[in-house]
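Structures incoming, each one as structure tokens.
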Structure I
Amino acid sequence: MSDEKLNINLQNKKYVEDNIDNIRNLFNNKYIVVHDRQIEAAFSTYEEASRFGVIKFGLDDVFLVYRVEDTKSINFVALASL
């Protein structure tokens, strides 16, 4: 992952962390897709969220799929490369 893409992903993660209370109220128990520090969509499954992200942004752009839960969770960031 390039430094630029890593920085963008960290910004997306920070956006979620800074707004987590409001995000939990709106999207609890959902997977949200975050792109450019903006929530693009919410889904019931990781597969739906990641598919949406790849279709909308492609494999070269950076987006975050984040599981919204009542409690603090650990989220993993993965980049797909073909």
Structure II
Amino acid sequence: MVDFHFLMAYGLLAISLLLYRYVEDYIGGADILIFLLLYSRYGFLFLNQIMLLSAIFGIIYGVIKKKKEIRFIPFILMAFVVVMFF
């Protein structure tokens, strides 16, 4: 039996890759792929927590360093570690 999360993740992957050219100025392709991989492995609730925490970490870093553009993957990793262990 096929898990629904995998089907949904691959469907979202196809849609996001098609729409990537419209949002490439705002979010990187690797960020989208990491979020989709996390969704396919851990599910929607886990992904929501990671997205919220990574956004909070990124905002705090951006305010402290006064940067407009930041690399988002380290914050996704930090949020993943926090959610996994707590």
Structure III
Amino acid sequence: MARESDALRQRVCELEDEKSSCADTEKELLRGTRTLKESSGKVKKALSGTVNALTGILKRRDPYTADHQMCVANFRKSDMLLR
């Protein structure tokens, strides 16, 4: 009977350790998800700035097609933001 009781206590301790480990893992996943969302926002912002900069360069280089370039840039930007 003492062996069963000891084995049961040991198993309870193991389960408590696993529960603690799972909670730590869940916290880490939430932190990682938050970081990933922040990074994704920064990348989208940088890409949008790059598209705007390239559009500005092309507009100065070839003013005759500037309107077309702006339409294409705006379309790509909106398409990128929808993804």
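When distance in nm of label points 7 Å out along Cα→Cβ at positions 17 and 57 is computed for each of I, II, III, which one produces 5.8?
Here the read-out was taken from III.
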Exercise. Check the numbers for distance in nm of label points 7 Å out along Cα→Cβ at positions 41 and 65 across I, II, III and tell me which is largest.
Key: III
Self-check item: Kirkwood radius over Cα pairs in Å - structure with the largest value, from I, II, III
Solution: III
Exercise. Could you figure out which one of I, II, III the value -27000 for helix-only ellipticity at 222 nm (-39500 (n - 2.57) for each DSSP H run of 4 or more, over all residues; to 500) was computed from?
Key: II
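Here, each number is a calculation from the coordinates, and none is a lab measurement. From a predicted model like this one, the values you see are computed outputs, not experimental measurements. Cβ atoms are built from the backbone, for glycine too; each structure is taken alone.
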